[in-house]
Each structure stands twice: as C-alpha cells, then as structure tokens.
Structure 1
Amino acid sequence: MSERRWRPLFLRLGSEMALWYCLPIAFLALYVSLYAAPAAAVLPHLQLVGLCLLALALLRLAADRWLPGIGARLLSTSLAASLAAALLLYYGLTIIGLNSWGRVISWSLITTYAAQALDLAASLGLSATAVLAGAGCAYVGLMVLAFLYLARFDWVPLLARRLSGSVLALATAAGSGTVAIGFYQFSADPWIEQAEPVSLTFFPRQATRTFQSQAIDSAEAVKRDQLEDAARAAYRPNPAAARRNVILIVVDALRPDHMGVNGYARETTPNLSRLAKAGVVRNLGAAHASCSESSCGLLSLASSKYVHQFSSRPFTLQQALVQHGYRIHLILGGDHTNFYGLKESYGKVDSYFDGSSAQGYYMNDDQLVSDRLAGFAASDGTPVMMQFHLMSAHPLGKRHPDALRYQPVTNYARTGIRSGLDGPSASILNFYDNGVVQVDIAIASLLDILGRKGYLREALVVVTADHGEHLGERGTFGHGDSVDEPALRVPLLFLSYGYQPSAPFAGKRTAAQVDIAPTILAELGMPIPATWVGQPLQHPAAAPYSFFQQGAKVGLIDHRQPGGPWKYWINARTSDEHAYDLGDDPAENRNAIDSVTAERKQEWRLRVLPGAAQSFSRL
C-alpha cells in the first residue's frame, strides 16, 4: 500500500530528471566526439548539473510551502525556464567558442560580449529589435512549456503532501548543505584536468597555459623559460643602433590576395597602393603564419617562435626594444584582456589599451584605435614602438558607411546563411572586401595622425596580420581550425619613413611570421636574441623549413624544393597526411602525398614530430 502511494511521485521525479539530463548528455556527446574532449569530463559535468537541479528542487519546495498555489506554480515555472534557458545559452556559446577559436568560452568573454550584444548583433547584420524580440519569444516559449509540464507532472506538491513539516524542513536543510558544499568544492578545486567545460569557463587561468586551441606543455615550458631568461640576461643592446620608431600594424584576419596593392582585381587598398607608387613600401606580398588564430599568431610574431616552441616567459621584440631605450605603447582593437592570455603575452608595456577598455564604442570598431592615438602627445624624440590591432577585416568588425563600396553583402559569421555553400558567394566576397577597404582607411588614418604628431619623421612601419581567413573555400569559413593557405597566408609590407634601408631584402623567398621580428631588429642594426628561430629577410640564406600548427593539424613548408615550396601536414588525431606542391598547385587542389617518396615523407614526419606530440598531449 505504501509503495503504491509513493509510485506516482517516483515516476514524476524520475521522468523529470531524465528530461533535464537530455540536453547535457547531448552536449557532452558532441563535446567528446566532435571536439576531442576527454571522456573524464562527462561525470563531473553531470554532477555539476545535478547540483543545479537540486538547488532548483529546493527552491520549488520552498515556493510550494510559502506561496499560494498559483504563485508557487508561476515561481517554479520561472525558475525552471531560467535554468533551461541558461543551459541552452551556455551550451550554444560553448559550441560557438569551440568552433570559432577552439576553446571553451570563458566567463569574462561572456560578460564582455553580453554588454555589447546589440553592437555585436549589428556587426552581424542583425536587427537589435529582432534579436531582443527573438530572445524574449524564446524565453516566453520556455515559460509556457514549463508551465504546461508542471501543471500536469509536477512532483513537488506530491512530495510536500507526503512529508511532515519537520521532515520536509530537515530534508531541505540537508539538501541546501549538499548544494553549498558542492559549489564550494567546485570553486576550490574545479575539474580543470578533466576539461569539464564549466570549470574551464569560470577558471580559465588555472588551466595549463593555453593560447586558444594551442597549448604550452608545462614541463617543456620550464626548460624553455630558463633558456629565455638566459638569453634576456645575456642580451647586450647595440649603442650604435638606429633608434627609429617602430610602428607595427596587425590586421585581424587580413588576406593578402584581397588587397589591391598585391594585385587583387578590386582596388581595395588605394591608400597603400598610393604609398607603394611613391616608393615608400617594400611589399613581400605574403608570408606564412604559424597558425590560423590570433593568440598563437601574435605570440609567434612577437617572440619569433613556432607554436611547438612557445614558453611562458618569451624574450619578445618589445623587450629587445626596451633594452634599447624604447617606450612601448599598445592600442588594440578587439578584446585582448579577456581572450585567453593575449594581454599577458605582450609583457610589461608603457601603455596598454584595447577594446574592452573603451567607453561608448563597440570593442571591434577601429575608430576607437584612431581616437585613442589622437589623444597621444606629440613625439618628444624618445624612440617608441607602437603596436596597433585592427578589426575591420574580421567578420565581427564594425563596418562604417564610407567603406561599404560593394553591394549586396552577407556576413559569413552568421552560420545559417552559409549552409550548402562550397566556395565564396558574391555577397560574401563583397562583405569581406568592404572590410579590406575599411582596413586601408584605418591604416591611412593612423599614419596621418602619427605623421602630424611627429612619429613618422624616422620610422619603420610594418603591416601584417595574425592569420588569414577562409571565405568559403572547401566549404570553410573563418579561421581557427584550418591549415589551408587561405587561413595561413598573411600580408607583409614594410614602409620606410625618413630613411633609406641600408640592406635590401634578399632575393625572392617566402617569409614566415617568425621572420618579422628579426627583420625589424636587423633593419635597426640591433642584435637578435639567441633563442629566436626566425631569420632576417635581409639575409640571403633562408631556413630550409618553416612550421605551422592548428590544434591537431601539424605541418611544415619545405623551402628546399626547386620550382616552389612543398607543404606537408598531418592530422595527429586521425593520422591523415597531406602534401601539396605550392609552386604548381598554390590552391591545394591535389593532395600529392601518394607521389612523395617514402624517404621524404619520413623526413617530414620527423620534422613535425614535436608539434604532433604536443597535439597528442591535448587529445
């Protein structure tokens, strides 16, 4: 008799638990199978969801006890709908982060972009009214579903009727203690090693030092740090060096083949082209980035290291210039403060500003960079290095009316509009090319302000990018996953103001991102740190190999081959291999791995082994 009395309660409670766990289980299946997360993340995450459900149950019991019938139902409905909305939103944002930059999204990024949600929507071409209305309708829909469900299957009233007040109070106290202890343990010892996603969201700094989807092995980093510290201590500045100002302009996701100055069919860079005709520009056309995402690209540029050689305390270009008496100023579009170690990788500087510090601007609006520079004092003769980061070419960058030259436009960051596409559409090309037009306008604005303030009287200006961008090639859009040429090739231009370079660039050679910092120091007559692996472009001897890595995809460019370099990469997760003769097949249409001799393949495999081993450590 007693068992029959409790059976409806257990059926309702079990059914609701099963319903609640459907969404986390579906997310975890994707997290483990598609994004190579360890299976060890599953149970901790389900335990954390269980704590949230227990907290929800306790609140619903309290509502049933202290509020009248319809009030309790409405509060329970609101609580259940809010938890469901939070789970849906969190899982959606996590998948976006994994797809976009290979990492679980951090809480700081969530709050930063939430504060600028309407500006973000506008950059994606979405109506703010439509976004707010859609979010409101979705929440109301969840409320209706929760209300209908609880009206028929709510187990809380059944439990309240079967327990006395004292027993219910004791159970509530025990449950509250369990929730409090559980969340305290989570905050004190999050499941970082198991890669439990909520732990990575709230405690990203406690994880192994990472740069988006790349990682720095802690044990190896200790050895490399010692070498970097020794190189820093042994470094001696050159008293006779030319202390020209150094202006480094890094454009996020800028492709060299969409720049008019590089021969693109559209004149997307009239200002740079004008400078090139005036003889100010030495244009190398393109260089190979070390990866296809911002964090590792920027660190590779600053430290002259490939991804598998990163350390926690690199000897950077900025630090070498400081030893020569330079002041360092960073003015960066985008959010570098909250984006997985970017700010820390720049090291100590004299002034720092990025989009997260802006008031009254969308963080990815390059106008904030120009306006910040406009507030600088005029040059006092002390040599400076200024590094700028521009977002106009990035799909989340703000487009201004004066750059909307090509119509119609479609922002490919909106995933729904690109399904079924295999190659760039006209509207996507228009959207991206408008971004390049705006980059050219932004660079011209920076150079104009720098000139008026006296920083270009004698200065070296370098224009490059952190990585490239897919615009639909092979059905791929954006960056952060691919090692194809569209994602790895970046522009590289050197502009000389007030001086003539003493040493020209040596012949025709393919530059690597790691070569940029040594080339800058060589241009100034400064010694190159002993631990840097890049080679100055003024030197005739090119390195036989350059390397790249993106997550599990690890490879090299073999520059020794006559007729053009060969590109080789292997997926450390699947062991798939690719080889392309870039001289004969620059678009990588034919995987020629089967035509490569066994000896050459073995040599390539041995060369990429350090990066592949690092990838395996993350799988």
Structure 2
Amino acid sequence: MSENTACEKAKVSFKEKFGITGKKVLTSLLAGFTVPFVLLICSTFSVYFSNASEFPFALSDFAPTFILIALGVFVVLSLLLLLTKGIPRQLIFTLCAFLVTAAYIQSTITNLTFKGMPGDGNVAKTPALTIILNFAVWVALFGVFVWFGLLSKHAVTGRNIMSFLLVLVLVMQTVGVLPAAIEYATKEPDSQTEVTDTTEPAPEADNTDDTPQVYLTTNNMFQVSTKDNIIVFILDRMDNEFLQEFLNSGSPYIDNLDGFTCYTDNIATYPRTYPAITSMLSGINTDYTLNREDYFEYAYTNSDFLKDLKANDYNVNLYISPFYSYTDASDFGDIVTNTSLAKGYTITSNAELTSKMFELSAYFWAPEIFKSTTLSSGSFKEIVQLNGDAPQYDMTGTSDPEVFKAFTESGITSQSQKNNFTFLHLRGSHAPTSMDKDGNLVGYGQVSILEQTTGCFNLISQYIDQMKKLGVYEDATIIITGDHASITSDTELYEKPMLTGLLVKEKGQHSEPLKTNNAQVSQDNLLATIVKSAQLETTTDYGRAYSEVPEDEVVTRTHYFQLFSGTHREDENVTYKITGKGSDFSNWEVTDRELIGFMYK
C-alpha cells in the first residue's frame, strides 16, 4: 500500500469518526461565530459607540481584549460543535441558538424601556413580579428550543430553523450596530484647548493616553477664608419631601442650622444634574440648541456671576462632576482655583475594565434576575485615573462616604489671602443609597434615603461646628439645596408637584432657631441671594433674593422637563408654568413641548 493511499484512508477515517460534513462545518462556524459576535462584540461596541463621550477611556483600551476573547470563544465553540456528534452536539448547538435568540429579544425589550444605569438611581428597582415573569419567559423559550432541537420528531427541521434564526440575529445585530459605528467613526474629535502645564508631569504608566485635559480636583475642598465665605452644598435629588422628612426626624444635626431659613416652595429649573448644575453656577440656561459641551463652554465663559466672584477677590472652588456639569475645566479660565492639567489617563486594571464593559453590555441582554443593580455611570472612574497632580472630583464616581472620611481626616483649613466661594455637589439624597447616618460606607440600598440624607447633614453639621470655632460662621453665606427634585419617571409627564429642598443662611444670620418661609421661590433667586447676602459689588441685576419674595405674593415660575424617549433619541423639552403654590399640582401647566433630539448630545 502506497503512502498516499494510507494518508487518504486516515483522512477519510477522521471525517467519518466525527461525522464531519460540509453542512456540519457551516453550522458549527455559524453558531461559533454568532455567539461571541452578538454577546461580546455587538452588544459591547454598540453601547460604547452610542455613549462614547460619557466613557473616560478610548475604544482602543478594551477593543483588542474583547476581540481576542471573542476569537477564543469562536474557536472553542466551533471545535466543540465540529468534534462532537449526536446528542452532545445537538445540545450545544441548541444552547447557542437559544442564547443568541433570547439575548436579542431581551436587548430589544431593554432598549425600548431603558432609562439609565440602575446604580445612578435613574430608574426604580425592577418589581419582583417583572423579574419572575421575565425569567419564566426565558425558561419557557429554553424549553421550546430544547423540544424542537432535541426531543421532537422534527428535531432536524427544528435545528434548521435555529440555523436560520442565527443568521437572522447576526444580520439584524450587524445592521443595528452599523449606524452607531458610522456616527462614532465620522464624528469630529473634540478640539483640544491649548493650556500651559504648571504642574510636574505625572509618571508614565504602561497603559496611558497623553491627551491633555484640564479637570477639577479635590484640592482645597474643606478650605475656608478668615475673611468672607460663600458655601453652597448641593445634595443631589434633595426633594423637598426628603428635606421635610429629615427636619421632622428629630435629628440632632438640625440644631446646628441656626440662622437658616427653610423655603418650602422652591422649584428647580431642570429635573436632572445636566443642565441644572451649570445653570445654577452660571446663571445661563439652555434651550438645547447647543450640544452639551458647547453649552458648558458658552455658559461658563459668559457667566457674569463667575466673573463677579473673581472681581470681588474670591477664590472659586468647584466640586462638580464631569460630563454632567462640565467637559473641559479650561472653560473656567483663571477663575476657578482647584483645576489641574492631566496628561492623559491610566487604566489601573485592564482585567477590571474588560469585566466592567462586559457587565455593562450584559445589562442589556441578560435576564432581569441576573442584571447588576449597582452598575453606574461612575463605575469606570475607579478604573481610569487622570494623570494629574491631584484626584479628580466626580460626584458620580466619588461616594459621599469618601468625602466624609476625607473631611474627618483633614477637618477645615483656612487661608487669609482672599475670600472663599465653595460649591460642593454631593450625592446627597440620590439612590442607590450607600452611606449611613454616621458617614460610613454601606452596601447599595441597605439604608433609606432619610438615613443617607441624615449622613450628609452630619457632615454639614460638623463643617458648621468647625466654622463656628474659627469665627467665620456668622458672616458666611451658606445655602443647602438640591440641584433638582426626585422625579418618578424619565419617560412620562409629572403626576405630582416637584419641589426642591432649600435652606439658606444669609450673612449676619446666626444664633436663631431654624425658620420656615413659604414664599414662592425658584432657582432664579439663587444667584441674587448670594450676591446680595455676600454684598458683592456688581453692575449686573440678578433679580430678587429668596428673602425679598413676599410670602403672600403669587409668583409665576418656569420649570423645564426633558421627556426621555430612550434609544430613539427624540427627547422633548417640556415647559411647565407654575402660577401660585407649587405644592398644588393644579397650578402646574404644560405650555410648550419641543423636540430636541438627544438631551445629552
């Protein structure tokens, strides 16, 4: 027997041994490719393409790893399908077809109802009944696939249909991700503002991007002046209901609010951190004709208020979140003191980044019962660190317990060269809760909104105590408020009033118990209150302070609610006019609805 004949027999016996046919090769490659392509590549990349500006890292930081993992899964699955036969092979193929189909159906449903990351508290906790029903649908669908792929007399036909479903999902997922990929690829890169580096360069790291970026640091967070002080504490989502619950709780921290007035009928201009914080700081609103980054630049560079603070010899320290409140801190020019230049960023753990990106993508296609309930937009900021001379301040990535701990360790410091303006945005009354009343970090959702809010007032109370000991409390202007109320739905119009908690201590007020004022006020009165209380010299007319609005005056106020359309990105700007008491919902009237596209564009 010739050598060639022996080899030919060996090849034939190998194909016969594993039952390898052209159809088996094609279906093995199809299932082996579709699973990682749909569940790893398409799901992850589409999330990144659609939200690239919110991620603090580049596509290249995780894409190669994901592609390698996907290739590994493709090779392993394809070989398993190719080198098995009978029931084991049919089971693996059926599982692949089921997983891809079920995941596609789930992601479609999730995208239609998506309102934000659960860890950001944008959506209510998924009801137990919904979780059970969703899981039951997965189990039922699994039973259907197993029946038609293994147990039925028509199992061969069933698996042929599954092959068609694999092709169909593959095509639909590809078509679905293409628009976002094209938009991402064709979007002009953000222009980089030229800045002068006055700090020592950060040490080089293995995984770094050297793009310069000016950001807001945690420097001077607890610094006051021995001269005049303006301090604004923003407790995110401090709804007036939350504040009143705290004030009725008998907490010992209430006693330290001497000189303060509680305004019970205060309306915020916006319902979300963006654009609320920027509007509050600059005095300039947006109608969404500008995109997010252009609005930040326009508002901060044209703000009379920020310029007036500088002209009145104030150090301005801002502790606000990137993406939601600013993009490039160079927009503040030389007005803000707690800025730093970062030469790019460092990925502290590629494994953690890969894991977090998979967790994010799986949030869309996994059954409700397996979805993370703590995943937040700030999750990645623990993994990505700017290469600057101080940590970046980011309310979405920095928990209030961290701030509390930093305050406990450092306490208040003072300087006597200039006046001080501090604007500190805390997570405050925002779900999911993570801080107890003593400022300790707890597991997500383990304490109530009241306890977390109490923890924030514990911090503020200690802050006030130390100001009193330094003798700078009496002449300080201090405002404690929310950037917005706690809305119940992003996708439906209001069904009840939305009032934001507000406490104000004007300069010279002290030693008197907390007072209550029912005047009809809004964030339009914020900057006027600061200017008049601190007696700033300015040529701008900021309107009336909170204390200048009579309690018996009927005031017409405006609130803008952005109705979120989900993945359709056809959001509406809904204008509410509130005439009279804000607590009476019959006084809330929708006067305009305007399509604005994606609110975070």
>> Comparing 1, 2, where is Cα Rg over 2.2 N^0.38 Å highest?
In response: 2
> Can you say which of 1, 2 returns -12500 when helix-only ellipticity at 222 nm (-39500 (n - 2.57) for each DSSP H run of 4 or more, over all residues; to 500) is computed?
Replying inline: 2
> Which of the displayed structures (1, 2) returns the greatest value of relative contact order in percent (Cα under 8 Å, 6 or more apart) on calculation?
Replying inline: 2
>> Out of 1, 2, which has the highest value for distance in nm of label points 7 Å out along Cα→Cβ at positions 27 and 51?
In response: 2
> In terms of distance in nm of label points 7 Å out along Cα→Cβ at positions 187 and 443, which of structures 1, 2 is highest?
Replying inline: 1
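The numbers here are math on the coordinates, done by the rules we state, and not lab data. Since the structure is predicted, the reported quantities are computational estimates derived from the model, not experimental observations. Cβ atoms are built from the backbone, for glycine too; each structure is taken alone.
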